[in-house]
Every structure is written in structure tokens, then in C-alpha cells.
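The numbers here are math on the coordinates, done by the rules we state, and not lab data. Treat the numbers as computed from the prediction; the structure is a model and nothing was measured.
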Structure 1
Amino acid sequence: MFRKILIANRGEIACRIARTCRRLGIAVAGVHSSADADALHVRTIGESIEIGGPAAAQSYLRIDAVIAAARAVNAEAIHPGFGFLAENAAFARAVEAAGLVFVGPAPETIERLGDKASAKREAVAADVPTVPGSDAPSKDPSDIEQAVRRIGLPVMLKAAAGGGGKGMRAISSVERLHDEIESAMREAGNAFGDAGLIVEKLIQQGRHIEVQIAGDGKGNVVHFFERECSLQRRHQKLIEEAPAANLPSALRERMLGDAVRLGRRLDYRGVGTVEFIVSGADYYFLEVNPRLQVEHPVTEMVTGIDIVETMLRIAAGEGLPFAQDDIACRGHAVEARICAEDPGDGFMPCTGELAHVSFPSGDVRVETGIESGSIVTPYYDSMLAKLIACAESRDEALDRLRSALDRTSIFGVTTNREFLGRLIALPATRQATFHTRLIDERIDTLVERTDRVDVQALALGAYFWMMGQRQSSPDNPWLSAGMTGWHMGAEDDGMSPIPILHLEAAGTKAEIRFAPLKPDGSMLIGVNDARIAVKLTAISDDAFVAGVDARRETVRISQKNDVIFVQGPHRARVMTAIPYLNYISASSEVSGELRAPMTGIVLKVNVAPGDHVKAGDAAVVMESMKMELRIASKVDGVVAVVHVAPGDTVDRNIVVAVVQPEHAMQETS
């Protein structure tokens, strides 16, 4: 076994690989970008080399810098994790040329399988059914457009060099086809360093099933059964489970056999995943991911096999540590990916400082690379953590996972935590009648609209704020037990006649008034015209039993500067607290200003001063968290000024361009 390895990745997977290495007695070192200098994975690993700037292309994708770091720390091998360089044959070859061991497949295998078109040819040669589509990748938008028209709509554009949903587009209309092709190519190039695309017929209501395999590089290949990955959004998996539910046993056995046969054909070395799309009684080969998968923990939970350990033992020359008959599947495991994104705003990625983070313990496995104080940057994937629940039955595992989500707190950026809870509770999820388009079809059910006032959450936030004010100013007579503001002329119930606090949450505003604190710790709080009796009883640093009128429930509340976070079992609210006398109404947004929705990098500027634009025209295209964002004009008008250029890094809410509306031009003419 190795004495020391370098982990060439970041975040939760770097922490997870380090955990197995330490259990095996293997020393570890890591790498980090300048943006990750204070990240949790750097401190968890303990020894780490800074290899470049914040963007992945400046750091985690730099082959020379990663190999130099491995040499600097005297590592014998490099584990690439997933993403970044994990499926890069040139990297694997460079690692071996440097006299180090690449913990993964042989470079030749990555070349044959890492490219989707090549992998498809291998599947055909192995007599595995494949989806109709193009035979080779292309970087020519005209060629790709011709392939789309030849295959016939609907189709799927896929980045030939990678996975994870990057560089993928479902195309059901030729309208804007050229723009979609260019966008997918840019996204593929940014994520994988290769803009090539392939085109395949789109299976619209299929199930995404994948088979985990492992091989010793000498023709011996085993499978670890299958995983269900059909619950996806933008082709990225959100909920995964093992084994797949409601899958006919004959179909399962055929897919498992095909996956192993394909691995044997390639003399596969290491671990990998063979992915299929299931449509009725048929299934088709999609691709092979010649690396560790994000969702590997569910397979580990039902088989009892540490897949990272398996990778290390194979790479160290120990061969497969088990035969097929030694591998059994017991119970059921489900994984949820918590991401920094706002489902209520089109799943817009979110960045910022995490004011408070806490996860449940004991009955759920947590894989994460964040903690309180971590900074979510725009440079990497939006995934913050994975929760994995395992139980004897699928229903019990789903219940356990939803409970774990309810007990998870991530304050500071908006996440999809509540969305995942609703997705788990969806009847189609519970009954395993889902398909890959389910989320798109049920999006109105799954996404909570945040334009309504949550009076109870505002009352809880106001109570928490007032208690904090009293604790921080114990000598202030105006904040004593009997005083919660200016009480001259107080109403019969003691409510202050004027507002004491101004709260803003989800686009709503509330004027808050307080009555005196009662001996039992409760307080009557006025939220605009409503009066609500509130009491908080602390359970831990951030957990409280909340009494709201006659209702009792456990909530989590935290405050960072003037921002208060209130999380109930099935909802979370973020509110800004401003003492009323300091409150100044925000000026209305200047019409025609185009603002960056979040921190990111400008990819393309489509307009120049003097250009006429229509509402909906994309003026600027930017990238954040490996996702393209289009900043479109909301009005018809003329571009007055452009403040950015391709390559610029912009902060959230920065004005990137200004469009003078037509109506304003007409008024001044």
C-alpha cells in the first residue's frame, strides 16, 4: 500500500478521500487554489500546496502544478477525486510519466471511455444497446446543427469529454439552436477543457440507472449492483439511491451483465460507472464515467464496501479484494445533494459567507466541505454537502433522509434544502414511478413561491432580535424586562404605539412592534397589523422550541450582523433587521439597469452603446459555478452604456449595462 498520496481535488470529496486514507494509515497532502486557502478541506488534510488562482483553469486544472505539488510533498500517487482532471487522459499519462501512480483507470482506458463517442463505439463492440446519435464529437457548430436536423428532434447535446450535466442541452425546437450549441460548447470547454459535443436522440421519460464496476486491469471485473439516478435537474442528479426500486429483476441482471462485459472487454482497472437510460422494457448505454462518482456513498452503504479503499488497493497492485459472490446488497440507501442555489429564482446559484452550518449526526452520513464561516465562491460547483440515509426498507430510508434535511442548517446563502424535502415527499418519488423529466414536470409543486409574507417567521425573527438586543445592552433602561421600545401612550396590551424594528424578507416588508416581556418568557409581537404571541426556549446554540400562539415546533435561528435566519421543519426564511429609526426606504430600482444576479465571470458581451434591444435580449453572458447565466434587458430600448468586457469578474448586483427604455426616450423627445 502507498505511504503517501496527493488528493488533487477540493471540498467534500477531498475530505472523504482523506478519511479513508487515514484509516488505512496512508499519509495525505492536498492542493488548493487561492480562493480555497482557508477552506475546510485544506485544514482537514493538514498539508496542502497552493497551485494557482481562483478559477479552476488557473489551479485545479493545471496538470503541471498538480504534479509539481505531488513531488513537493513526496507523494507516491495522486487521487483525482471526481471532476477537474479525473477523466483527463493527458493528466493520467503525465502522472505516470512523472513516476507516480494515478489512482484510476489506465490513460488508454480514459481515452476510450472518457470521450462519449468513443465509449459508444466500445459499447457497440461489446454488444451493449446504444442510443441512436452521432458517431463522433464535433467542435463545429454547423456540423452539430446538421447532426441535430439529421437525427431529428428531440435530441440531447452532450459534452463529449465530461459529465455532471455540464455542456448538456435538451433540444426540442430549432429556434435558438445555434445559441444553444454555442452555449453548450462554451460550458463544456470551461468545465473540461474540450468544447466537443455529440448529439443523441432524447429519451424523454426514461429512468437513469447506473452500474458500479471495479476491475483489476487483467480482465477480472465485478459489479457492486446498480443505482437509481433519475431525479435530476439540468441533467445533474439531486437524489440517488441503491438499489433501484421497481426495476424488473431480468432487466437488472441484463444491465449488470452488460456493464461487466464492457469492463472485461477493456481490461478495466480501478472503479467506474456504466450508465444506462431505461425506457419501458428496453435500455440503452449512455456513457462510462471512468472515475469515482459523486453518488458512490449509497453503494457503499448497501454493500459495506469502501469504494475509495478499493481504488487505492487496485492502484497499489493488490488486485480486486473480493470476487463477485462476495458482494451482496442489503437494505436501501438514499442520497440528497444540498446545493447553493435558489429554487424560487430559477435555481440561480448563490454565493457568499456561510454564517452558520450544522448537520445532524448519528442516523445519517454527512459528506461536506463546508462549515460555519466558509465562503461559497462562484468558481466551482454549487454542491455544499451530501446527506446519505440507509435503512432496511426504502420507505424508512426516505423518511430518515427527509428528517435529516429538516435538521440541517445552512445559513448565509440560499440552498435547495427545502426543495429536496418536497421532492422526497412527492408521491412519484415515494412510489418510484419517476423519470428524468419529473422535476421539470412538477416544478410548480416543488418550488415554493416566496412572495407571500410569513408572519410567524417574522415574529420569531423579531423576538430573537429583541432578545439579542437586550443581552448586548444590559444597562440600557429602554431594553429592560418591562421595556421593548418607547411606551408613552402604549396600547392596552402594552404594545408600543410606534414600530421599533423594520424587517425585510423575500421582497416583503414588515413594521414590528413589541409588548413587554412576560414573566413566562413570552412576548406579544406586532407584525404590521397582526398580533402574535411568541416564546423561544433554547435547546442548543441554534435550536429552539418555538411557541407561536398555540403552536409548538422546533426551529433553528441564527443572526449574522443585521441578517436573521429562521428555519422551521419545512421552511427557511432570511430577513434583514433594521432598527426603525435608522430605516431609510430603499430607492426604487433604476429602470433599464442590468445587474449581475451573482458573482461571476463575464463570458460574452452581446451589445454596445447605441444598440437597439428588445425585452428578453441577452446583453451579457456570464458564468458562475460552472453554469452560464444570461443577463437580459427587461425593457425595449437603446443601450446607453456597457460597464464590462469578456473576462471581467463582477460582484453580485453590479450594474453591467444600462438600457434607456423606449418610453423614457419618447418622453424626452
Structure 2
Amino acid sequence: MTQYNPFLRLNRLTIYTKNGEIAYDQNFHEGVNIIRGHNSAGKSTICNFIFYVLGGDFKKWTTAAAYCSDVYAEVFINSEPITIKRTVSDSGNQPMSIFWGTYKEAIKSASEGWQIFPYRRTENKKSFSNALFLALGFPELRGDVDSNITMHQILRMLYVDQKSLTLDLLMTENFDSSITRKTIADLLFGVYDDSLYSDKISLRESEKDYDIKKKQFEGIEQIFIASDNETNVETINALIDENSNQIQRIDEHLEKLTKDQNEGSKKSDEEELKVVTIKTNLLASRNRLSLLQSEIYKYEFELLDSQDFIRSLEKRALALSDSLLTRETFVDLKMHHCPNCLSPLEPAKDDYHCELCKQQLPEDKGSSQIKRMQQEIDNQIRESKKIYLEKEHKLLEYKSSYPTLEQKVRAFQRELDEALSNVKTARNQEFDELLIKKGELRSKNDYLIKQLHALEQIEVLRKELTGLKIKIDSLKTNIYSKEKEQRNRLQNAFQVIQSLTLRLLHSDLGRQTEFSTGKKVELDFEKNTFSLDGENNFSESSNVYLKNSVRFAIFFASLQKEFFRLPRFILCDNIEDKGMQPDRSQSFQKEIVKLSSESEVKHQIIITTSMISPDLDNTELCVGDFYSETNKTLKIG
């Protein structure tokens, strides 16, 4: 059979009592799994345990369930076995322990191979939802919904429970938000795209950056136009060179005049002390500036090194994903002829024996090891990015303080120059005039250099604006394309869901006339409800039938459309409720089994019923005994 990922299958559920005895231990299989028995025999309790061990937040345990201590589940996630353990508690937000291997391997391991994850993500550790999402291959959730979408929220779509309101599309929950429900639907319908969110954030920031730089560009440009300044860079450089040559000639003449002056004139003690003090301050400031520059170079190098390290980790993560994909691709390749003589091969005993030599295959831990490595690399990437941001913030602090310290050094230098010039002996008029001329030339050069900087800034801004415009146009094109693809996928998904819902409704026994003639099914995740031809005010049992039809239609749609991210798993504890008659429930059961048998895609359905169809009772579809008041699901001593 074909497997669409993400894929989730429960292989085994084991529940322990507080004294260490096994209260429940059953294997589950692909396709339909039926837990059957009388009312109050504990069927719902088993469903609640499945919901809980897979990541649901549950604490309203029955009296029998409260005697239990731990629940284990061996599951296949995208064909790789992992074992999950959670401790039974009447407090919410319990952590989860994950072993990357089978249940048999897990119970033999005291601690090695186990990882404990909290319910909520912290600054230093990801949650078990993050770990399971990574294993399932879900995209990274961004923005306001990041911390709100957990495995509990995903399971609200996968678990049809008895406690929820009949007209609630997803599991009823207090303090629920429409954006959370909408994101759940978009994620599981294969519509949510984390790159689209990134593109929208990037577009918003780029447009903001473009507006700021455009105002800067226009402001500087207007100043140049109004001041009638020279705008030719070559002309400005020529003027600077000419002024510098004149300054050099003046310095040479001043040096000659200085030698002719009274060399016996001395500086006063007070003036000498002032010069020494200024020199000391200047030297200290220059040292601090040099150290600051060294720190800036150091952090810039470390940031480049960190970028390379993060990129290498991301390449390793991608390589591991490719490795898993290769294993999953080739695992389904079957050999039908001997590679030596080309004779037809006899079928293997089962999937655990080699098709060629018929020997039992060894347990393959390779893929599980890859999953564990994926988790470790993901942790390294998160930690490295955190350190990178800290270094980037520190570099920004250093760079921000650099201009101030640089100006301070320049101020001390000017002060020293002035002090040295003031302690000279009396100059003649020619000497003073030359100094004035030299100062004027320096001022002109300073002004011309500022013009050059302004022109450079204008050119840099012009190039940045051009680059930003190209980036903005590209982002808008990408966003439009991705949103169009989202709309097409969503429309496609709803069409399939409607078709399957109507099939289930039309297979009803005619108890609700509208079900036989219904044409349009609508789902409203923001309001958490559904309707048939605009109505959902039927009898209570018909509302249950309609709700179950919608939820199973969503599930079976994921078997028809590969782009769905719903992990081809559904748990239903609500086949009959609100006065449902046995023949109506049994008809629905048989239609679900029929739809399941028609599909060539791997999946798992777990349902409970107290009205099992005689055609399905005591078949390979049933899990465990027929439970009753004297033979309950949980064996509590």
C-alpha cells in the first residue's frame, strides 16, 4: 500500500497500575480497529488514554483510570517506531518521555535512549509537541500561533470524543480562539506555509526600510539642489588635492619661520603640564578606541564563523531528511524474481522476513537513530541561533559606542594641537596670516570631504533603493503565487470533503430526509461549526451522525489528497450517542469499513461501539475482548 506522510499509527498501548501491574495491553493494526463492549465498560477511558499519551492535555480521569500510573504507546511516525510514555496525573500540562525505538527496546532501557520533553517550550528546551512535529515533518509554525499550536490542538481534529458539544466541529475547549482553530485546519489540510509567513514578514520589513531610505535620499538630494553644491566627484577630489598642496607649502614655510624665531623661548610650567595632561588623555582614549576596534573585528569574525556553523548544521539536518526519504522510498521496493537465475520468488512469510533468503530480518535501528540525530541537531541549531543573536546584539553595542569614542579622540587631538600652538613664542604677522590661511584651506577641505560623503551616501541609498524595489516586487510575486496555491488547495480539499460527507449521509437509513437530498456541506473553523445546506438544527442523533460524517470525510480526504498533513489517523468514541438506534450506528460502521477497504493508502481508524454490527463482530477488525460490567477494559486488582 502507498504511504502518505505525515503518517501516524498506534501499534501498542500498555497501561500500568500504581503497583506496577499491567491494567491494559493491546496491539493495534492498520485499517479499522474496533473496541467494543457494553456501556460503562471502560471504552471511553481507553480512548482518553490514547488521546493523552499522544500529547493531549487530559486530567478528568475515571476512578479506575486514577489507579493507573503510566501509559506507554508504541507508534509509527512516518514508518519509524518510537515509544511514548506519560505519567497519569490530575494536573494538566504533563511532560512526555520519548524513546526512539520499539516498546520492547524501551522497557529494556533504564534511561539510555529516553528523552524527556516539557509540555510547553521554554527558552532552553523545546516541548514534546516541537519534537513530534519535527518527526512528523510539519513546517515550523511562526507568529502568534507558534506557542498555541501543540499536539493537543492537533488531536482536537483527530479525536471525536463524547464530551464535546454536538455542533462543535473540533473538540470543545474553553478559552478557544478562532485563529488557533483556523491554523489547525490550514496546517492539517496542507494549506499552511511557513515560507509564506516569512515572505510576508520580509515584505513588511522591506517596505518599511524602503520608505525610510527613500525619505533620506530625497532629503539629501533636496539639500544639494538648494545649496548649488558641486556634484561631480572628480572635480571635488581635484579641489581637495589643490588645497592639500597649498597646506603643504604653508607648513614648509612655517617651519622655516619657526627656526628663525627665538629658539630660547620656553614654555611655562603651567603650559607644559597642560600639554602633558592632554597627551595622557589622548593616549588613553586611543588605546580604548583600539581595543574597541579589536572587539568589533573579533565579534564580526565570530558572527561569520557562527553563520557557517549554523549553515553546516542545517545542511546536516537536510541530509538526514534526505536519508530518511531514501529509506522510506526503497523500503517498498519488492523483489519478485531471483537476481541470479531470474526465477519467480516464493512470497515471504511476512514483512519481517527477507523475500530472497526467507531469513528473519534484524530489527533496523538506523532510521530511529536518524530521528534521534534530527532532534539533537535541531537543538544545536536553536542554541546556536540564540548565541548568534546575543553576539550580534553585543557587536551592535560596540559599533554604537565607536563613533562617540572616535569623536572624543579627535577632540583631544584638536585640543593638543591648540595647546602646542598657544605655547609658541610670539609670531610675526606673516606667521599668523599663514596659520589663518592654513585653517581656511583645512575648513574648505573638511567641507569638500563632507560633500563627498554625502554624494557617496546618495549613491549608496540609490543602489539600496533599487535593490529593495527588486526584492519587494519578488516577494509580492511569491506571496501572490503561494496564496493562490493555498486557495486552490483549500478549495480542492473542501470539494473532496463535501463529496465524502454526502456519501456518508446518503448511506444513512433515511431517518433524516435532508441527508438523502443534501447537496452542500459547509465547514466554519473560525466559528467551530458545520452545516448541511445551511442547516444544522436536526435531531440530536442526526446531528451526531452529521458531525461524524464530516469528521470522517476530513479523514478520508487525507487518503485521497497527498498534500494533506493530517497524519492518516482518527480516533472516534462517538459512533453512537444522543439516542442513536443500533441499526443506524451499524450502517455507519459498515460504511466506514467499506471506505477504509477501498483506499490503497495506509491509515488507521480506531472506533468504540456498544452496538457493533454482527457482520463486524469477532473479526480481525476487533481489538481485545467484548468488554462488559464484569470484564472491563482496565484490569485493576
Structure 3
Amino acid sequence: MGKIVLLIPREDMLYQAHNILQEKKYKIDEMRVVGTESAVVEARQAIAGGASIIIARGLQAVMIKQYTDVPVVDIAMTAQEMGLLVTRARQILKREKPVIGVTGFKNMFCDMSHFDELYGIELHTYFARQESELKHVIGQAIRDGVDLIIGGDTAISMAAEAGLPSLFLSITEESLRQAFSIAERMDFAMNSEKKSAAQMETLFDYSYNGVMRLDSEGIITGVNTLMEDMLGQKQQNLSGKSVLEIAPRLGEDDLRRVLTEGEEFSTFLDGAGEQIFIVMAPVVYDGKTDGAIITGHKVRKKPALSAEERQRVSRGLPPLVHFDDILQNSKIMKECVRLAKLYALSEQPVVLWGESGTEKRMLAESIHNAGARSSGPFLDVPCEGLSGEEQRTMIFGERGAAVQAQGGTLLIRDAQELTAANQYRLYQLIRFKVCHNMDIAQLRKVDARVMVTVPASLTELLRGGRISEDLYYLLSGLELSVPPLRKRREDLQAKLDEVMKECCERYSRYHVLTAGAREILLQYPWKGNLFQIESFCDRLVLTAGRRSLDEIAVRTLLEELYPEPPGTESETGGEDSFSRLLKTEFGGNEDALQIARTLVKYAGNREKTAAELGISKPTLWRRMKKYGITGV
């Protein structure tokens, strides 16, 4: 417990305090009578002697509050005590509704707002804010013509000089009891707060996570030793800085969500050579957010690969894409990336679903690169267009992708195209970490994280009978919907600007879109998303006859390339001319269509075609041979 000291201006108050302490309800450590001129000096001496709370009255309390930094409890007149004084004043004056002036410092009095009605008087208050104002406010009461003045020694003296009756502000033991009670409650609260603060500091210092404290403006107020190690900076260098300075990835919108809207938020920070996964939680007090606590830990990495494993990695496609490479200016895509970053912490399978041309593969690579398996291989296997036997050999065979992805990640594209038998093999691979080819008795242990891409949600695929129930329940944990560009206007605009610039540089041209042309492109549905925009802009720039590309040029090319809006039906069943040609030449195979279109886009360049399709050149050659695509 702290030390409570009572400093009072009159001897009679000291006797009253002694009487109260005989009841043994309160504990006052020290009491003494002090003059107003020495009140501050006496208070400072008491503080030097260990005083944590001071009880004082009137001007002395005002001065002690002003010149020291300890809590001060005011001895204030109770309503009962003021009522006794007012009743005595009426008895002295013997008038109907006398005018009574109360003078002094506001901290000395209770609420007297209804005294006029209660006691049949006209009460005026004259409060000074500091000692120099006291005589002025008493003089004002005299000039206002009050019938009687209630106040301290100065008021009594000035009233006598003016020939006015007065009453001294004498108190009973009740106001002292009230002050003692307040002081003890304050002492209890201060000690409880000190204990809580000490406990929090212990948790702060001995937490197994890095911890950072922010104030309501996002300014760092403290970090523990673990967080210092993670960030590679000491607390003295971090304190006082905005958290956005050390974590630019966080973003002002994310910080606002926590500090203004009171939402929890999680993301990654770049630490001293390692990534840190953090959770930022708001500190809510009295229904308002008053800062935040950030806890973080280093992202766990897999052990270094053996020479054999490194050789396997070299045979896979290098995963070069990271989260920062993905367009995410729109709110919906930021949320998609945020979830993907969280999924990177897990070892469970991930399902990425969305339309053709969305960033499903980029997100898969980014998840791999941000996870514990980033040093392992990343293999991408398409399923569409392959027979059941080809799927089995390519994925689950003795030298298949599942084995080659040991210690890394296996991405299976268009997993809904797997046959029932291969869906069961995939189930075995995910659930039991085993892989079998033809002979189920010959199982091989495989440690690979599986991700799959599908065109629609797992629920839709299950309803349509395109995925087994076992695989549905196994995959439905970490499902990520990748929104199309038409629902991400900010990203669509950025993509258009980026592709137009690249195309102009590629062909050494300079073209600009008019406002009308840009609006048409922003309103177009772009069912092919990134791929469609890239091929369209390439054609637009390559064939442009004028520097300024207006809405007529854009609309004409859109109608030429995509004569029927995606999703509508024509007399031939909703197929464009290219699709109808494909049905004739390639049996309606969508994989062959994608290969043919990409070859056309790159004028037959197989290296660029393979890179865009996410496959190797030998794989592209085999698939071209399979579909009879000999040239473009």
C-alpha cells in the first residue's frame, strides 16, 4: 500500500481527523497543520518521505496540484455541511429569500445547484482559480450587494471591513471521512494498477513471441527483447516511430482497421533476414480503441535440402512469384492475398478457385515461397486434356510429379478433371502422405504439400459430380476464391496501364487511350482476365493506325476478337468462330484451344508459349504432338 499524508490549514481540523482515526476505519500515515505559504514545501517534503497521495483543502490543494505530481484528494464541503451553514445564515439575516455569497475555490464545495429551491435563498458563487484572484472575487460579491458572505479567513476579514455579516467555512468530520475514503479507494486503485502493470511487463519481457505496443496513433511505445531480435533494432531506435515506418507492407488501411474500427489483423513483416508473421490486436478501453498490441513469430522454415533433393528442385519450375508481384490495389484482392499469406503458414492443402486467367497460379507460387517449404521444389501439373493413364503416370508414377515434389509443393491444375481413380490417389497422397502407381501394395512415402486449382467452388463441383465426396471434405479447409478482374476495378485499371505501356515499349510506339476508350475497357467483362487483356492490348497496339486510341477503335476490335459477349448464346450455341474451328480441328478440346491461342499470341514462339502456360518446352512439344498442332 502507498503512503497517505493529510495536510490541513487549521488546528481544529487536526483534532477532527484524530477523532475519526480512533474508529480505525481509515489508515492515514501522517497528519500535520501547514500554512498556505509553506504548503508546497511541506508537500514536497512529504513526497520525499514516500507520500503517494496527499489530502488537502482549498488553496493549499490547488497549489500542491500545480507544483507537484502526486495525486491530491480535495477536502470538499458535503451537502449536509453546506446546508447547515445556509440555515445558520438565514437565522442571522431573518429575511425572506436572502442573497448569500459563497466564496473560495471550487474544489472546496459540493454541488449547490438546487440550494435556492431547497432553502428559500438566492445563492451566488464566487470561485477563484488561483490565490491572486481570491480578493477580487470576494470584492465582487461585496459589490454585487449580497446580504451575507460565506468563506475563509480572507472573506471574513473583507466582509467585516465592508460591514457585512459572514460565516466561516467550518467543516464537520463528515467531509474529512469522505476525503479519507476517496484517498483509500484511490490508493487501492493505484496499487492494483501497479500490480497489473508489473504483471504485464513480466508477460511482455518473458513472452515466447515478439511483442510490440502501439498508441492510438500507431506510434511504437515499446518492444520486448524477442521483437528487437526479430527486427534487428533496439527499442530506443524503434520507440516514437510510426509502425508504418518499420512495416511499410502493413499499409494505412490495415492500421486504420485496427486502431479505428477495432478489428484484429494479421500479416507478414520483413524482419532481420527472415519473415515475421504478426497479429495486431486492438486495445479496447471503455468501448474505445486505445492503441494496439502486436505479437509476432518467425516463419518456420524447412531444413536445408540434401544434394538429391536439390537435384530434384532443379528439374522443377523455379517458383519466382511473390505476393508483392500480384495486383492488389482493390479491397477484395487485398483480402484474398491476406488469406493466402495466412495459408502459407499451414501445411494443409490449399484450393484456389476462380475463372481462367486469374492469379491462381501466382498465388500458389507465392504461398509456396512464403511458407516453410520455400527452399523445396514447386511443380505444376495440368490435368485437363490428359487421359486417366496419363494423369496417373504424370502425377503418381514412379518418377511422377508427386515424388519429384518431395519436400516442396505440388500444384495440380484443374483437379476436377482427375478421374475417379486418380482422385482417390490424390486423397491418399494428401491424407496419408503416400503415393501408389499401379500396384496399391507398393506405397511410397511422399512429403509434399498439395495445392489445387479448380474453376468453381468445391461445393459447386461436388453438386455437379465432378469431385468425390472424400476429396471434397479433405480439401474444403483452406479454400481461396480468386476474384475476377471485372470485380476489381482498381486492379483492372492498373493492369491496363501496365500492359499498354509494355506493348508500346515492345513495338517502339506511343499510343494513349482516350477517356471513353478507357471506360469501355473498364466496363468490359474480361472473362479471360489477365490473359485476355494481355492478348487484346498487344493486338490493339500492334495494329493501331493512330496515336490516340478512342472508343470506336476499342469497340471495333472487341467485336472483332470477341463477337459475342461471354456467356451469351448464338445461333450456333454460343461459340465464337475460333471455338467452332477448334471443335472441328481438335475435337473441342479446351487445352488444345489454349495452346493454339497462346501460340498465335507469340507468333509460334514455343519458349514464350510454354512460359505463359506454366509448362516446360518438352511438355509443350508433347502436347502439340498429341493434339496435332504442327504450327501456327
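Quick one: Kirkwood radius over Cα pairs in Å came out at 32.1 when computed from one of 1, 2, 3, so which one is it? Derived from the structure labelled 3. When Rg/Rh (Cα atoms, Kirkwood Rh), for residues 557-604 alone is calculated for each of structures 1, 2, 3, structure 1 comes out greatest. State the single structure among 1, 2, 3 that was used to calculate helix-only ellipticity at 222 nm (-39500 (n - 2.57) for each DSSP H run of 4 or more, over all residues; to 500), giving -13500. The read-out was computed on structure 3.
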